[in-house]
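Below, each structure is written out as structure tokens.
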Structure 1
Amino acid sequence: MTVRQRIRARYLLAHEEGSHVLIEHGEVVVDGSRIVFAGPRATGPAAETVIELGDALLMPGLIDLDALTDIDHTIIDSWQSPELGLGLQWSRDYAEHRRRAVFDAEERAFIREYGFAQLLLHGVTTAMPIASEVHSDWAETCADAIAMGEAAERLGLRVYLGPSYRAGVNVVDADGTRSIYWNEALGNDGFDGAAAFLDWARARDSDLVHGALLPCRIETLGADLMRRTAKLAAESGVLVRLHALQGLLERRLILEEFGAPPLEVLAQTGLLGPNLLIPHGIYIDSNPFVDADTDTDLATLAASGATVIHCPLTMARHGAALDSFARYRSAGVALALGTDSFPPDLVRGIDTGVTVAKILAHRTDAIGYADYVTAATLGGATALGRTDLGRIEAGATADLVAFRLGDPLDGVLDDPIRTLCMNSTARAATFSMIAGRIVMRDGRIPGIDLTAMTRRAQRLFDRMKDAYSERDYLRRSTDDLFPTSFPGSRQGD
């Protein structure tokens, strides 16, 4: 027998007739894993327990479809000069002769679980994880994905998951030029591991762990691996997430390999369709930095039914931007959101996305916070084919998150959505429920010592950072590759 729970907050972002609506002094009644009521306070059915969240915004759990589960990324790779940036890639010599795993299987599992905890603490209830392959001896394995699935079940986080795989890796040649080192055998092994994980996830029969195909980047797959991925996805009915349309180097490499641009290659290999999710989807033929004589990619994307996973904060940190959210949406392109950087803060991402859209359009009403919040909830749910997620209404799965609004550092309160996005961050998350299970309360996850985890993560981060030197084509020191923002004091020299 389940216990009904009544959850109350000053503001409730409920769902009515196809869109979100804001209710002041609202409440949600949860029975088991489902919502049975959402509306004004004291108008719902009786419940055995009452949870008072006070001065907070209760809203659908955030859906992060490019969810970072790692300890590095933008803090070390988003500010270098082009010359230093080359040092963060594998050298061809390293790829061919010296590659190794920086972390063992247990350490990799810890890093992923640390990332899952961060997602929960930042209000994410459904995630499609991503982690760096830079520190592995090639890519993720089926065993890695199984460990992640088991961690997600322990914590209560819903994940769409699979090991990343690739047949090639971006490398720097001895003369400093970029190319791909290919190893088809490793690509086939990775694909077999991904297929095996689908079987494992299917046998698990859990709504917290869903199998998906998550190959690495379009320029590292090759035609055969893309076709095999499309075929397996069609046969198994799973989603495919493939990073594409995310850089000019990618476009150059694809044109050299296929004689066609990336979007056309996705179509040729059978990947372009409703089950394809594309982070970041920026460099299409209408982008001002793309040299193309056409302007048809937006229409092609819209007609395909594929979803673009927009990661505004990460791309802004790397000097790129979706041009623009409003134009993609007007063209009919499906849009969802991802973090793809640490911390996995979709609230900061939403604010960055809105701000960048204003800059690109040179007007303050270019896009609204409601549009981005919708992408982080309903947009993600639609991409996953889940009409029960991303919304608070009777019959939906009880995925809820509350963000506190009373922090004096956030100042005065205006509209709760704008106040949260402009004045606060996702660190204001104070309560999270996934499928009726409370997984975070008062900013804490049961059984997780975040301070101890962070101490261990720091030790692993330091070791990971040191390993860049052995991969650098010039074998530069860590101090050379990662200079501090200001030079150190010379006192005592």
Structure 2
Amino acid sequence: MDWPLLETLVAVPLAAALWSVVAGRRGALGLLVAVSTTMCATALALWGAVTTDGPREVALGGWQAPLGIGLHADGLSAAFVLTCALIMPAVAACAYRAFAPRIPEQARRYTFWPLFYAMWTALNAVFLGRDLFSLYVALELLTIAAVGMVAYGSARAALRYLMVALLGSTAYLAGVMLIYATSGALDTGLLYRTLGDSRAVLLAGALMTAGLLAKTALFPLHAWLPPAHAGAPAPGSALLSALVIKASFLILLRIWFDLMPDAGGRGVTPVLGALGAAAIVYGSLLAIVQTRLKRIVAYSTVAQVGYLFLVFPLAGGAAYEMPWAAGAWTGGVLHALAHAFAKAAMFLAAGLVIEALGHDRLGGMKGLARAMPLTLAAFALAAVSLMGLPPSGGFMAKYLMLTSALAAGQVGYALVMLAGGLLAALYLFRPLNRALKRHDVVLKSSVALWRQAVPFVLAAIAVAMGIAVNAPYALLQIGRPLAAEEGIE
């Protein structure tokens, strides 16, 4: 009998969330080690199973759609699940000192771990889900966990995030209801065979897209992201930027490549591409003028999210049958994965800097490279990937997207990508330049070397994705949508 891989990936963190509420401070470290080990092993097993046998599906409780809820894993799902299984324990390792349950004075030490495991549950439910309503439930659980983490640093930022997220959820749910009223089904496998391209379906797609854009923080719906990411504790910021916003992006990929590949050409994909290009320029320019490290990294997220949405005009809609579609689609997904590791590393490194210095002002970072060389090395490696420099994963992702844009004759998108790389070099070089200056810096707190090694490992993975790109590239081709079926010629 096969091990229930898909069920395990959702059930284990959910059980951990419930247990951490009941158990409180008892056995928190042992639970974290057990869950992290189980999830990493299961995610690796899923990668192997998908690579060997192709996409996997399971009907929960034996109830088939449309009555039951199913889970589905293809190469895209397996890649995101494994990324989550690697980043979550790394963030937990850095967060354990600040949120250690053994110190009872603050409520956050009781609440962080239930929120952490609930977020892990919701992320895997999104990555593996194939029912539009169950995806809505998972998104709501994800929002609750993310807002709770933002509230640790800023109640005002958390409230703004909550309001935007609720509006996004309402729009998404309205679209789901319209699809159900039109087709009588919510399972994506059934909808692929029965969903048409009527005006009602297009309206439903537009509503769901608007709601998911707010959750992904695409320009101009990004206003909640910089204060939320800058105000939250560094572990929360790392999870928000690396994983949370990728969940809604993955659902958008499913909608416009799996469910409505033909309908996207009717003005949807060009609009998403234009917003993505604007996000790259706008976010980069604002990142350049920031004077605090976390706000630079936060506005960098606004810019880097823009690259993800260039996938839609290059590989979706009328372009889905073109020979460059697969390169654009794969490049966009590779960028999402490499960005997850690089941005988690950056926020964790920024958190260690704040812990050591007591602040994140650029003016007070002179000489920091001599005091915390491993932390600055992690930041620099992550910057290499975000700038798209070889041999990083960010370089391979942007190379695929750039060549696809040139092959499609979309010179404007190609110029925006090149400009985004140059602007990223400007805003990421500023903190590195400050830290590398010869100056004696006084640390208010020492940071253990093993904690500094955690963001370094994550940044190294982002770079290694470009060196060993064949493995993630091959994985993403398993079960890829028909809209990305052809390769670059």
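A short reminder: the numbers here are calculations on the coordinates, not readings from a lab. Because the structure is a prediction, the values reported are computed rather than measured. Cβ atoms are built from the backbone, for glycine too; each structure is taken alone.
Here are a few things to note about the model shown:
- Computing log10 I(q)/I(0) by the Debye sum over Cα atoms at q = 0.26, 0.27, 0.28 Å⁻¹, for residues 11-74 alone across structures 1, 2 gives -1.02, -1.05, -1.08 for structure 2.
- Of the structures 1, 2, the one that -10000 was derived from, the read-out being helix-only ellipticity at 222 nm (-39500 (n - 2.57) for each DSSP H run of 4 or more, over all residues; to 500): 1
- Origin of the derived value 16 (relative contact order in percent (Cα under 8 Å, 6 or more apart); candidates 1, 2): 2
- Structure from which -0.36, -1.22, -1.27, -1.32 was derived, log10 I(q)/I(0) by the Debye sum over Cα atoms at q = 0.13, 0.25, 0.26, 0.27 Å⁻¹, for residues 267-330 alone, options 1, 2: 1
- A value of 1.7 for distance in nm of label points 7 Å out along Cα→Cβ at positions 171 and 475, calculated from one of 1, 2, originates in structure 1.
- Entry that produces 13 once percent of Cα pairs over 41 Å apart is calculated, selected from 1, 2: 2
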